[in-house]
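Each in structure tokens, the structures are laid out below.
Just so you know, all these numbers are worked out from the coordinates, no wet-lab data involved. The structure displayed is predicted, hence computed values, not measured ones. Cβ atoms are built from the backbone, for glycine too; each structure is taken alone.
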Structure I
């Protein structure tokens, strides 16, 4: 990130813009110099995320930002409002705001939300350009009173760490596939691990074959790019619990022999967003003093159509010995996750969470704002959903309906890799459930919120980095 963050007690005069919160009711801050009637005449009602730019001939441009009813103020409102301020500021480089100084939300949580919202809205992927894209924001100033300054400092530091992690996830997923193959992902993981206090192990094709990871090898069979499985370990002193994270890292998904149409393939450089979220989340654990041991698995390969590609009707054998008949090579994410989940179980964690851009069916069911979550342990699912609510990376629970398991039955293998035209997100989860045993497990299907087509609040066009902050929050709060 290029923007720096400062905390000050008073509004500085040297900033280019100042974001001033205004509710739908209550007193309008004097500093705006306008009455509520005048604001309403200009079309500003104080609705959440609404902005009104008030240019100034001298000094800082003022930006009124709506926060809705003060009685319903939340970190979600603050995060969205901070993003709205940065967007309204346009090319103004230094932005201050009093959003973190509002009573009604804990100072640390408020500051974290404001920093996240502002920095994530400012994100720009540099691109493969002669003149790279750059963020206009260079400095963010949080204006907070003395009583809230200590908590705000804590929250600001956390917000910078979580936003930096989300930046990494967005960068990885936005990178063109020719620049981000499985080997590149593994190299990046080694770099990240070196600076983040992680132990990093990288496994190549031969090692995966020796380990019996037939899902990884089957998906990779048609590719000239070799696969990589990366195991990351974060170990604090006296860990309170052990959490495993498994990320789908299909670096580019052509669909294999079950070839996708061109329009469905254009965003498939982002089919590794689950692995990007796991790596990025783990990059922040040491800085945030996480007390839980976390082991991460990045299951990285592309899915291509070469002459050696896995055929429909082929049978793959996974790490845990189970077999699957392949009825659709475009249902490949579950095949690489199967090996990752099997390996995670062997580490005997207290719980496992996997995250993947797994099914179009989940996007059909929930749209682009929500990820699906399915699992075998309601207590752990509740923790995942709580972290999603805290970070505004929201999930909706779908049922692990055992009546649908028969749809995966095969005459030649333990199961097949698709379950028919209906309930695809559920049958995919039933497939994954075959590889977790009795370990508490939750599966996050993030196919919908993987990317956005245009800037939207604190979301910037392209990859969203969804799941990164959710996984950080889950690891920080997980006690087994």
Structure II
């Protein structure tokens, strides 16, 4: 990207804002990106992220994908502990969802029933997580219940009084030995979101990495069934690499983020047009080539106390965007946890602003069920002896040769419009349209040998073409 000396960030922003008013969105997006590049060059990451979000807001694009069954997916050269060769585990935080029954008490907290969540949403969970403050006993009763339901425990293990409480002592060793006795896959997310100033264990990267190494060593000594998950918040970005313990001490890399109508509950900082898939990119680019990625916490607010408006449809769109992006943009994301919780009722004082519940409205419940329905989203954590062969979602290039039959095609699309429509054309004739959020999958019948041209087009809310792509299909 060329930056000219006479260009200032403020000047680029003014020009971009004017182009938005003229509905010249692609040009505006490019200027916002150039503005963001100036901020990044000057070390102002927060300002860069804000302007990059504007650029993404006004960018339109569409990519075409096909779902192709394979007899056996080719795995990477090596897999991390509990990593599937292909597909993504679905998980959740459930413990404050009253619609899942009374639950049971352990460690002074109630645990809800994942089988009841599966009954309500239509698909079993591979994993559920709970928070355990460092110093609390290992939640053995909860783990045993999950084992009976073939659900993998995911423990957010938090030294909330500071890193000084993490010592090589009887408590840590007993915790690790109890985890080992469970004899089931366990994900242990120790001291997550350390890159933020809201934790008590993130001020000193060297001390943090030392304590991480201690916990990791005891887990590997006594609990080889435990996968260590190093998890950051998606912002702030600059501290993230400084806290990374190293490839030899990390099994999975995680990232947390939420879709909210207003950032920091500030009406002057709207988040309505942000795509949650953009929140994955920084961490994914840093670590996905070396580690499987886990989205350890994601929630979409359906109601904010900032303006007291129901946004169930908006929450469904955010859920569809993030789940739809994973097989298409982020195939190394191998676990995603939905945060099923009404924070307005259950969060700490001062943070009771958003309702992230999945089950309390039919609209969100149905939207979530639709998002996780594809066989790409795995309901069981696989052991080393088990295999699974779901269909593989692959990008479609300029040409594709396939046998006769049904070809499920889908897109990854984004548009400046809030309610875009995707249409498919075969040899110039429209054959399908879809206004639902998400990948817009369509079963394309291909029964005649020869060549055809398949087009995928995203239309804005006035029916104008915002982006399009095409491929030549050769049917054998």
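A value of 0.25 was derived for FRET efficiency 1/(1 + (r/R0)^6) of positions 64 and 296 (r between Cβ atoms, R0 = 35 Å, to 0.05); which structure in I, II was it taken from?
This value belongs to structure I.
Match the computed value 1.21 of Rg/Rh (Cα atoms, Kirkwood Rh), for residues 16-95 alone to one of the structures I, II, and report its label.
II
Taking mean count of other Cβ atoms within 10 Å over residues 80-87 for each of I, II, which is largest?
I
Please state which of the structures I, II yields 2.9 when distance in nm of label points 7 Å out along Cα→Cβ at positions 152 and 320 is computed from it.
That value comes from structure II.
Just checking, which of I, II has the largest value of relative contact order in percent (Cα under 8 Å, 6 or more apart)?
Largest one: structure II.
Identify the structure, out of I, II, from whose coordinates helix-only ellipticity at 222 nm (-39500 (n - 2.57) for each DSSP H run of 4 or more, over all residues; to 500) was calculated to give -8500.
The structure behind it is II.
If we compute Kirkwood radius over Cα pairs in Å, for residues 280-391 alone for structures I, II, which one ends up with the highest value?
I
Upon calculation of Rg and Dmax of the Cα atoms in Å, for residues 360-455 alone from the atomic coordinates, which of the structures I, II produces 14.2, 48?
Answer for the origin of the read-out: I.
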